[in-house]
Structure 1
Amino acid sequence: MVQARDATLLLADGARLVSRVWHPNGDGPWPVLVMRQPYGRAIASTVTYAHPSWYAGHGFLVVVQDVRGRGASDGCFAGFAQEAADGAATIRWARALEGSNGRVGTYGFSYQGLSQLLNSGDDGDAALPDCLSPAMCGLDERLHWASEGGAHWWALGLGWALQLAAEGCRRRGDEAGWREIRRSLQQGQFTDEGLALLERHDPAGMGLRWLRQDPSRPEDWTVHTAAPALLRRPMLLIGGWHDPHLNGVLDLWARAHAAGGRPGLVIGAWSHLDWNGGLDSELLAFFRRHLQDPVAPPSPPAASEAPIRLQCCATGAWHSLNQPQATAISWSLQSDGLAAIRCDEGELRPAGAPAGGAPGSGVVVLVHDPWRPVPGRGGHLGLVPGPVERADLDRRADVACFSTAPLEHDLWLLGTFRLQLRVSADQPSFDLCAALSEVSPDGRSVRQLGTGVARFGPGAIAGDGFRSLALQPLATLVAAGQRLRLSVAAAAWPLIAVNPGDGSLPAGGSSTGHRAISLTLELEGSRLGLEPLVRAN
């Protein structure tokens, strides 16, 4: 029978970190699995992982720790900045726990993913875990946690910051503040009033700091470092095609390779919180291989420890690869000027195709009206993420659509789509919001596969150069007879804040100060191409 107890680590500065420890039945010794998180040790990330008692039942001591200033642990919560020293102390402590065999692995996703990598230990130091499995996280606060393309993740960023703020209210006994935040989230009002709530209830919080920083200024943001020795440890990286942190996982894969590591990589057709059955059996095999005593029966290789395993979003089938290679394909954009009025008028033509005139030709003008900004939905930034139907959005006259001819053969798409397009505006700043979809043969269904955003600041009105926008990486199969469609708009509210057009930092929805913005898309030389998923250095 698995048993659980609480245990306390006394840090050098006098702070006490409280953990819950699940013990296997028997005398041990056992390897230790550690998760460090800010949401309450009893929850233990069971939204995506099996309960710790399951891992304990398979021969592991499982430690789930409340990080500093959260749950029952002492101190003030300062976000990621606090975790390197506390994480190193925790691993040393876990090695010496009663019943431990001295070997430690770490696991967890999101905050619990990055807390594995923030460790002040060095090569040969007992502070570094023997193996680790970071999921859905990254090292760059700007690019992997708060923004993309120069635009804040508005709804997601506010939602997460408010969750952390509510936990602070709970610890302080501020029930009124907790209920105010909870009500705003439940009623959907937080996208407009969230900043004010954070200023009242968590003015020094990491989330509010991010939302106040300009994503176009990388010098103002923190990029965390992971010790090269840690990146060389056995590592199983986990990501999701519909998760906003996927590029952080891909960056970690490349960094580990550059450091001399050989990490495993698993990417499923998952969102941040929905893993469709999870990876617990694969994780168990991974930890057994690297942590159990040599006298234990050897475990067969886990399928997840193939160098790279990717799940197709369309079929659900898994593919094992040694290197992720992109499909070599690109298209140009063409329109006679009606691509925003008629969703079937704009064309995506295979690069170099001569049919119907010069590829990449025409001019399309979009007018963004801040009274009725184009909604964003689904994808990796949606509050309800994943593939969604968007035929109604493509019928709007402020969305320009470009479609291929019906595909003659099934098309496998793996990599990151990048749009290069000449755009000018009549205001100092504007946004480009793109969606890639598959269109049914009868044109009635438009199933969105992925999205991307890019924000352009002062100087855009005079610029005549190409703008670049990257979409979320994907792996999917598009069936013969379907069409691919690229949709371009100037807003994706509330996924990103509505651009006021005056060059100021967008922060929320439309106001009386927001300007109408006219965008001119010059299609000559335009390109939508597929780039490699990751590049090993």
Structure 2
Amino acid sequence: MAGAKHDRAPVKSGLDGHGLIDAFASGVAWLGENKSMVDSLNVFPVPDGDTGTNMYLTVSAALKEAQKSPTSNVGAAADAIAIGSLMGARGNSGVILSQLVRGFAKRLHGLAVASPSDVGAAFLEAANVAYKAVMKPVEGTILTVARMGARAAVQAARDGRDVQGVFDEAIRQGEITLSKTPDMLPALKEAGVVDAGGKGLVVFMQGFAMGLRGEAVSARPQAQAPVDVRPGLRPVQEEIRFRYCTEFIIRGDRLNPDSVRSSILSAAEGDSVLVVGNETMVKVHIHTNSPGRVLDTCIAHGSLHEIDIDNMEDQHEEFESIGESLKPAAANQALTPASVKDVGVIAVAAGDGVEKILMSLGADFVVTGGQTMNPSIQDIADAVQAAHAREVIVLPNNGNVVLTARKASEVPDLVDIKMHVVPSKTIPQGLAALLAMSPSAPVGENIERMSEAIKRVKTGEITYAVRDSAANGLDIREHDIIGLFDGDLKAVGQDISEVASSLFAQMHSAEDEIATILYGAGVDREKAEDLASSLRDRYPDVEFEVQYGGQPLYYYLISVE
């Protein structure tokens, strides 16, 4: 909660690195306090709203990175925050927030202290970078809130306001813009909510401003980020070729990440190589058997900080006790240079049955995630490295993971493997993509086949409402059973099978031949078979299959082709 005085004096005339990190920490804590409220603002009242959670985990990763090497230099602190937010970004809202942070840091780069005009300009650059990062920007979202807040920040600086005043004006205009988002997007108005991403941004900025004023914001225990157990850099049963996970930061002048990377690879063998940063700070991550050589090489570039070397064989027991985030398709097979394949496939999914089906169809690894637990950019990058292939196709299988996967493929030096994203937005689309893949075909041809396959699949989802709402002309009450067809709410009722039947009627067309029903965790197979039997009677020309998916929150996932 807010109110207690902070150890630091309020920030007014200029913002240094320590002030930035402290204020950012307040923003993270305040967003943590309110993330459940932000989660609840989904247009459709499905039980897996995760906008606030994704934004919170993204800024938590950014804060963790910045706190490793606290500095009074605001540009260096902002750079560290930007790197951390990028690697920890998850979900559409988290990725966009990471781009806002990136733009903000870009404008502060090289500054020792940021003046009010610098802060205003940083707000503007943040909005510009975020807009460019989105393929088709939509007004009435977090982007609009950021843009209008940035304009107010610039004007406040011109009017002679101090740093606190610049942030206060950005927040004030952000709140005004947020209140207008239902008028910009009809779906928000019908559901009676404001944009969730915009709300998350305003909440974070409110906490940031509390920090600037010297007020303490303490997050309750449940608001803290979960333990950072990223998908294993190696499958548990796999022989580890490069034993030592080596991480550190290089500080200096006129650093060149490309030059650092080249010198590392010339000095020592390794994989999972990550070299990112700028002219004054470079973060290095590598798996190698010669960490000493790596350190000796990099000390020629600058001073070394936050050196962390872990023996990954020692981490196996701990990793197994926590549970794998990656499920290898052939975990009992040691990966050696001879076993490197031309093309690997990474899929994202939740549900033990779904994971098994994906692997049986050719996925090399499944990143556990999807609704409510979107993987981060770093998670996807780790999975790509673990696939042990020269090129990797990524199937996000969730609309909220597509942007994350694409950003992972665009980050320079994040992975030394060529990544291709086939933008599957649902589990049925991912399954269809794998079925269309031919092991003997060139990667380009497979990407084309898989992309076409996901267009032919229709997806139905049966879940329950978490609040009263309205959408697509349907009135919804909390605990109602709801059915979505390709993301649009189409059916509402009290009985799961009746809603599923109603939804299928809207999905069905005369050309359909095959329908697959994946039943979720807690659903009896007998009930799933009864549903399939009733649908067979009504649609004799369609072949129905029933399989266990084990997905959380959704009673049924239905695919139709």
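No value in this document is a laboratory result; all are computed from the given coordinates. These numbers come from a predicted model, not from an experiment. Cβ atoms are built from the backbone, for glycine too; each structure is taken alone.
When distance in nm of label points 7 Å out along Cα→Cβ at positions 344 and 480 is calculated for each of structures 1, 2, structure 2 gives the greatest result. For mean count of other Cβ atoms within 10 Å over residues 136-143, the highest value in the series 1, 2 is held by structure 1.
Computed over structures 1, 2, distance in nm of label points 7 Å out along Cα→Cβ at positions 56 and 488 reaches its largest value in 1.
FRET efficiency 1/(1 + (r/R0)^6) of positions 32 and 504 (r between Cβ atoms, R0 = 35 Å, to 0.05) computed as 0.30: which structure among 1, 2? Matching structure: 2. A value of -14500 for helix-only ellipticity at 222 nm (-39500 (n - 2.57) for each DSSP H run of 4 or more, over all residues; to 500), calculated from one of 1, 2, originates in structure 2. Quick one: log10 I(q)/I(0) by the Debye sum over Cα atoms at q = 0.11 Å⁻¹, for residues 88-215 alone came out at -0.52 when computed from one of 1, 2, so which one is it? Matching structure: 1.
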